[in-house]
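S.K.: Heads up, there are several structures right after this.
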Structure I
Amino acid sequence: MSVFIGLGANINSSYGPPKATLKAALQAFPEEHIRVLSVSRWYASPAYPDSSAPPFTNSVAKVATDWNPPQLLRVLHDLERRFGRIRRAQWEPRPIDLDILDYHGLCSPADRAEGYPDIPHPRMTERAFVLLPLQELAANWRDPRSGRTIAWLIQALPSDQTAEPMEK
């Protein structure tokens, strides 16, 4: 079982353009007791829901950590602040977004306490920019809620869900 973190950005930060910011964040993971095991290719995807906003750069990292889900969420939010994110509105342009996608296949309890992340990430199965890079790292991954395979979920994506690799 593994922990998967989604990485995304669509505006520059003090670290540079989105990809540079996300790479710098990955380099900061070890000092936060998050060991990066592997990282997918980088993907470009249109901003959602406002497609006129700058496009996103996305990737997925497979990591190992001893943090439990609420602790890991706090660490990721601290990293986001460190890298320039100020949360004002949902789906606004941002210099960094770090999401817990899957934590060892666990599902959050229905009565989860405040500060406990919603895992697996509630909209990940509807997003090409999550599923395509995740498939690179975990071709046999199954959604812990539905049991559906990643291949099935990718095939079922709506046609407006696109993400293209930024490199070969």
Structure II
Amino acid sequence: MEWNKVSPGYVYHVKDTYFDAVKDERLMRNHERGAYRPTYYCLMDERTQLLWVIPMSSRVDKYQPFIEKDVDKYGICNKIYIGKYGNGKSVFLLQNMFPILPRFINHIHTIAGIPMPVNPEVVDEVLKRFREVRRLHSRGAKVVFPDIDRLERLMLAERDKENADD
């Protein structure tokens, strides 16, 4: 899958081969080999031109207490966001985000066979929070579970290798 076939503002599924390739036990993996859960919101980091995916969950009640705890402690929760998706709400788990290359994207997520875009206001909010989480991480704050520095270096090296082979 080429980048031009991955559209911003949509949700995708990640191939198991990504998790096998990067070997990071802190990643939120596909629930079962070959299963299409969780879904991942996809965006592009303007700085590196790498794709990043943010796992999503429909379990709003499970994550609401974590958001409230962070809001009580810090006044805000950037690492977990609840926003409109489809006919309901979804949780965007920025605390579990990671960089990826297009070849590791399996397919776009559909509802009744139709790709369902994320609400534009949610897209803006997730991008704002993505940038803030990246800033916090760069200052040494532990807001993301996976080793995103190592994963970013790995994806950049893989991308450079792919480009050299072309």
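Read-outs throughout are calculated quantities, based only on the coordinates presented, and are distinct from any laboratory measurement. What you see is a predicted model; the values in this text were computed from it and never measured. Cβ atoms are built from the backbone, for glycine too; each structure is taken alone.
S.K.: Consider the structures I, II: one of them gives -11500 for helix-only ellipticity at 222 nm (-39500 (n - 2.57) for each DSSP H run of 4 or more, over all residues; to 500) as calculated from the coordinates. Say which. Don't jump to the answer; show the numbers that get you there.
M.R.: Values: I: -7000; II: -11500.
Here the read-out was taken from II.
S.K.: Here distance in nm of label points 7 Å out along Cα→Cβ at positions 105 and 129 has been calculated and equals 2.1, so which of I, II was it run on? Before the final figure, lay out each step's value.
M.R.: Numbers: I: 2.9; II: 2.1.
The structure behind it is II.
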